[in-house]
Structure P
Amino acid sequence: MSTNRKIPMRQCTGCGEMKSKKEMLRVLKTTEDEILLDTTGRKNGRGAYLCFSRECLKKARKNKGLERSLKMSIPPEVYDSLEKELGELGTE
């Protein structure tokens, strides 16, 4: 009997699409209320997920999806640094 492992699905805070955790980028709010990209997906804190695209980050910024998910307001410079980090990851 093969064991069917359940694939953890997450919703993008930008486009609202459901994808597997591995296909998503985790944005983390630490206990010190810092916002950073969690490339390992294992750090402690509240996480929100985004597709690997600038488009979704822009949408999340516009619809305040990340702010709702992380339950805090996010300053523009944080979005700017997230966008810069996304670019460094070599997506789009």
Structure Q
Amino acid sequence: MTSELRALPNLGPKSVSWLTEAGIQTLENLQSLGAVGAFLRVEKLEVSPSLNLLWAIEGALHEIPWELIPEERKQQLKEELRQQREST
């Protein structure tokens, strides 16, 4: 249910709307896809999300503000995103 997503840190109304439209309606959905998988689903909506959405989702999954995600983890996420884009 969407209220689960609204309760997570970093996810504002626009982010929750995009996630919901992409078929991600529960925390369980988000956890099963992971940050990169969820980001890629939103990208398919052709809404052009920035990497800030990727950081926001990652922070939400770990219940921390996105600003506290270490730079090393951000680089890992960007690499995973690149690899998944290439494989599709």
Structure R
Amino acid sequence: MALRKIPVRMCAGCSEHKPKKELVRVVRTPEGEILLDLTGKKSGRGAYVCHDPECLKKARRARRLERALDCPIPDEVYDRMQAELEGKADGQ
């Protein structure tokens, strides 16, 4: 039986390569909305960050998500994503 290839993605915050399932996808929908995609199945352009809120802060500081998604991201969207990540981290 052949082993399945595990998809690997790079975190926009810490730049570490990790299995896709260990990361959270940030997606720009076709309508232009930016949100966290915890399922990884929403349509649109995506970038990945670790479940760690610090990685989102690093990506925000370096504007890596804006470059990856090809659009400016307002501070309110970053704040909402930060709150969602912190809530997810507390719930684990």
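Numbers for the structure displayed
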{"item": "Answer label among P, Q, R for the case where helix-only ellipticity at 222 nm (-39500 (n - 2.57) for each DSSP H run of 4 or more, over all residues; to 500), calculated from the coordinates, equals -9000", "result": "P"}
{"item": "For 13.4, 52 (Rg and Dmax of the Cα atoms in Å, calculated) the corresponding structure among P, Q, R", "result": "P"}
{"item": "Source structure (of P, Q, R) for distance in nm of label points 7 Å out along Cα→Cβ at positions 33 and 49, computed value 1.9", "result": "R"}
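No lab work stands behind these numbers, since they all come straight from the coordinates. Values in this document were obtained by computation on a predicted structure and should not be read as measured data. Cβ atoms are built from the backbone, for glycine too; each structure is taken alone.
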